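Every number here is computed from the coordinates shown, using simple stated rules; none is lab data. All values reported here derive from a predicted model rather than from experimental measurement. Cβ atoms are built from the backbone, for glycine too; each structure is taken alone.
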Structure I
Amino acid sequence: MIDGPTETTDLDRTEANKSLVNSFVNQILVEGKLDNLPTFIGVEKADYVQHNPAIGDGLSGLGTAIREMEGRGITMKYSKIHRVLGEGNFVLTVSEGTFANQPTAFYDLFRVASGKIVEHWDTIETIPPRTAWKNENGKF
């Protein structure tokens, strides 16, 4: 999950890229409008590189992973975006929701090129009950 381009480009597209990724997370991950995926990701396998080892590359890999999780009764639901941070072609979203019915923090890093999401890295962490927190900061 640590490979891929690291050079920040398209600094003049920062706000447009942040808007694109914000719309993607809202429409696809929060609202579940999977039919809108081609709006954000190209349809060819080479159009989208996924760095999560549980999800294949391309739009089809993403769709397959979502269907397989649903088939096993594993749900992943984003409920709120807390932050959208970006510089040029890289955009990070900090969100919360549930994964396998557990409160979860989602940190998703996207690389954008030519108005489409072309690469994705993520980290997902269960949010412990408030009584188990070591401080009052929380995840957000």
Structure II
Amino acid sequence: MLEPTIYLVEDDDAVRESLVWMLIQAGYRVEAHADPSDLLDAYDASRPGCLVFDLKLPGMSGLELREKLVASGSSHPFLIMTGHGEVPDATRAMRMGAVDFIEKPLDRTLLLERIHEAIAEDCEQRKYSSGAKHSTHAWSR
């Protein structure tokens, strides 16, 4: 199986660099982008992993970016982080299936726990999907 990838989109350079350093130190492979369009150009839905997006991004919100990826076939679990969250944004994110909606300043331990959960969820789903492709009775497992 491929090494899981965290697809990170954060437009604040200092925050993005800090997150990348923290995630690499925690043993993760990270693809970081400042702009949603950069992620859309480089995104590979076939790799296991998760999505971590800032809510407020240039050109589109993190939730709009998630919708675009889902429309193109992505099933990666996702987390939203924000310094400007409102209840309607959090509600929308959770209804879209977000693993979490985390406020900045970020709690390192919480973020790493949620990323670990998201990657585990994605790997389990891929394992199940792979098994389902090889068996006509996958539903009975």
Structure III
Amino acid sequence: MTSEGVEWFETTNLAALGGDLEAKILRDYPVRPDAPVLLKPAASLGYPLDAFDAGVEGRVLVWFGVAADGSIVDKEALDGPPELMEWVLERVDRLVERPALVADRPVRGWVALEVHFSRASVEEARARAATEQARSAAATAK
């Protein structure tokens, strides 16, 4: 896993998730929280090295429900390369920093993410790190 090359965008567009999922969310997650589920940084998800090495990149659309205790109670990957969909689903339980809040009290909430995996971003980050390492080594050698 590499922490570079992954970014995500949250969406609250229920229509983008499809009618069945929209109905489930409206039924099972009816409370509008004062504060939404708080997530850890995208780097905590990471980019699977085997997918990176195989040239797999793209966007995964995933949604998940979060219980008041912060545990994942529902999850589904809706679109994306199969290898990356599986990767994201196996790791969504690591993403929650804090559940949703109403009046500072934890409540059930849900999250929908577009997770983007970019090989170019990983390569750029690696090139920057190599340049910095070379500069540091040159400065130390002086």
* Structure fact -> Calculated from one of I, II, III, helix-only ellipticity at 222 nm (-39500 (n - 2.57) for each DSSP H run of 4 or more, over all residues; to 500) reads -11000, and the structure in question is III
* Looking at structures I, II, III, which one was FRET efficiency 1/(1 + (r/R0)^6) of positions 104 and 120 (r between Cβ atoms, R0 = 25 Å, to 0.05) calculated from, given that it came out as 0.90? -> I
* **Label whose coordinates, when mean count of other Cβ atoms within 10 Å over residues 48-55 is calculated, return 13.6 (choices I, II, III)** => III
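If we compute distance in nm of label points 7 Å out along Cα→Cβ at positions 96 and 128 for structures I, II, III, which one ends up with the highest value?
Values: I: 1.6; II: 2.2; III: 3.2.
When distance in nm of label points 7 Å out along Cα→Cβ at positions 96 and 128 is calculated for I, II, III, structure III comes out on top.
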